[in-house]
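Below are structures written as structure tokens.
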Structure P
Amino acid sequence: MLRTNHTRQITAVITIIVLCLISYSYYTLCLKKPYKDLNIKWKKLPAQPEEALCLNFIKASLSGKTGIFTNFLYDDKINETATGHQILSESEGLIMLYAVLGGNKDLFDEHFNIVRGMVLDNGVIAWRMGAKGEMLTKSSASIDDLRIIRALIYADDRWGDRKYNCFANKLVRRAKKYELAKDRLVDFYDGESKIKANTITISYIDLYTMKILAQKDDAWENAFKKGLNIINNAFVSENVPFFRKSYNYKTKSYSSENKINMIDYLNTLLHLSEVDLCPQAAVKWLKSQMKIGNALFNEYYISSAMPASSLESPASYAIACRIAVNIEDEELYKLMKEKLLMFQVTDASSPIYGAFGDAKTLEVYSFDNLQALLALQGVGGAK
């Protein structure tokens, strides 16, 4: 009898300790406001006509219960790159960012719930899932996790809903553990091999988000400073204002490709523009390309800054619009928006009406359309 009572007492004490730990964990992660006022004047933004058309297409034809499809056309192949109706953490983060900037809480919550289903065992986000919601990878992508973190921080600041704060803090902790190495951002964490990447893609370095996180953790302050240094040293020259694609921490060297990818380039400029460090030489070069040939091609030679491709992407013009908003350059925004709208399908009889894509082949990509939404919204994400 005495042993039974003693066992009950021990069980009760353990239960109380566990409950206290849970309560403390909840307070730490969910109740304490983690960041200072972001100084963003939130407004409810009515969608512009072209923006509304695009959003309607995404909702009706580029989405399912499990998220936003990578492509409009269905393809059940599983390749190294995403195809068909696979779901990307990239897409979900972009739509969450668009929703919070525009004040659309219902849209935000819809995709926030999808992201919660993309969490890997280690707490970071799977970079892709299948159309039915099945896990296709055990790897993350640091750029996508940081984008989702930023969207959640914005949502908490805008709506004061602690569920966003709670999830963001958990994800920040996991990102710090698995996507920083010696206080340096890495491309990904592979949960299969349990290895961190030893590289960082220059366009992955989300300076503004790391600057926010640095308010509460010196590791992110260090990551910001080291990331900025890596970007600065990746810059080719004032005459050829491009950046190297990636940096290898192990070999302490930059990649040596002879071409730049326009999307990578513009994403790097976008991140710099959000912390008021966008190179004027790059802005001047973008304007010159539009004034001379009215085009940003998908690839350029690093040696000469001449086009290495005749292909264009709507996302290029959309990201350039976002850069223009951040640096308050109306001329650049006008040049890029006019060209962007040329890619929107305006034939109401088309199955991709409202989308930014190819009306003949019906090729439509989520990245192009989500970037277009953010461009047409015309709101600087960090301003």
Structure Q
Amino acid sequence: MKGILDSEVYTPENIVNRLISYANIYSCKPICDPACGTGNILVGIINRLKEKKFTDQEIVDNIFGYDIVEDSVQVCRQRIKDLLPDVSENLINDHIKCCDTLKCVTDRFDTIIMNPPYAKDLHKKFLIWAANHANTIVSIQPCQFLYKHSDLSQLDINVQNIVSKFVGAIYIMNPNLIWKDHKFASPVGIFVAIGVGNADKTICIHDEMTDDVYTDTIDNICKRHKQLSEFKNRLYQYLTDNPDTVVQHREKNKDAPYVVELAKIRGHISEVNKDIYSNDDFATMVMRDHLPRTAISDPNKQHFWFNSKTEAIHFINYLKTDFARLCLYINKFGLHIDSNNMKLIPWLDFRQSWSDGGLFSLIGIENPNLEDQTLLPKYYE
């Protein structure tokens, strides 16, 4: 990623090498890093081209980099001068510029390799820009927008369309193992579009956080795809016939006397595995001792209202079941719990209590967590 500011994230050499290898650079054609920062990716590209015996002049003629931070651009230029000492300094300066890429750069390139800035959804805007400016794109991207299928902004819709249309493979990674001085609450991925065009709109997902490899459309990307595919398919089938879900009852029936209040953030980054998936509170919605209330304590939380205390307690206990937690788990990729994460949790008749046996029988399947306790670490026992 770009720059030398504390909020910016550099691309380490091992990740640079992966980006370059996925781009299949075998010829010297125009290559651009539109958020080049101090030049880690461009330096890697130059070294790869030098290994392939291209001349310094051929290389500099086809290397382009842009960044909005002047100090970073100066560092990048100097690093390239050190690698290509015999080429024109003016040409290097002309190809490595300080500018706002999204506003100023109109040229097309054969290949774009980038780790764009993540703040304010800039990574999405860079991906859309890249799709209009290159035949081959390899980009690091935060992955939240991959899993979001409701409450979409127009930007999310646009970037999902770009991914569906052009990206053929995504390598999902744990960023906390890559950038150890930063804390990330959700995965990042290397997005690969070779020859820009994905006719069948399927994407090969290499989920390195869950050791999962599968091919599917963007609408069906989820965690533990192999282990939970049957559960997910049965759940989708059930929801087709019974579309009433928990999110449809949030902030409704406010005249009722009892309310269950849910936080919008659940989970912590594991100090051991440096991820959010392995902590026992990740796939949870309520605390162990959660109780109904007669009035809300925080208007910024999520609220579900009930006509009796018994119904409210049954709802809380339902949210503690493996069934409800798995419905959340397949759609939760960060710390937030919102309408997108909870949209697969069925709403039931809470005048009665529910247990996992009855819940899994609703969709005609055994509890997959019984076979693999790593899916849902024990939290309520």
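Just a few scattered comments:
- Origin of the value 22.9, where mean count of other Cβ atoms within 10 Å over residues 83-90 was derived from one of P, Q: P
- Comparison of P, Q - label where distance in nm of label points 7 Å out along Cα→Cβ at positions 283 and 355 is highest: P
- Distance in nm of label points 7 Å out along Cα→Cβ at positions 115 and 211 - highest-scoring structure of P, Q: Q
- In terms of mean projected area of the Cα convex hull in nm², the structure with the greatest value among P, Q is P.
- Which of P, Q yields 35, 31, 25 [Cα extents along the principal axes in Å, for residues 99-194 alone, calculated]: Q
- Origin of the value -9500, where helix-only ellipticity at 222 nm (-39500 (n - 2.57) for each DSSP H run of 4 or more, over all residues; to 500) was derived from one of P, Q: Q
- Structure with the greatest value (metric FRET efficiency 1/(1 + (r/R0)^6) of positions 43 and 307 (r between Cβ atoms, R0 = 35 Å, to 0.05), set P, Q): P
- Winner on relative contact order in percent (Cα under 8 Å, 6 or more apart) once structures P, Q are ranked, highest first: P
- If you line up P, Q by FRET efficiency 1/(1 + (r/R0)^6) of positions 59 and 139 (r between Cβ atoms, R0 = 25 Å, to 0.05), the top spot, with the largest value, goes to Q.
- Parent structure of the calculated result 14.9, given that mean count of other Cβ atoms within 10 Å over residues 131-138 is the read-out and P, Q the choices: P
Read-outs throughout are calculated quantities, based only on the coordinates presented, and are distinct from any laboratory measurement. Here the structure is a predicted model, which means the values were calculated and not measured. Cβ atoms are built from the backbone, for glycine too; each structure is taken alone.
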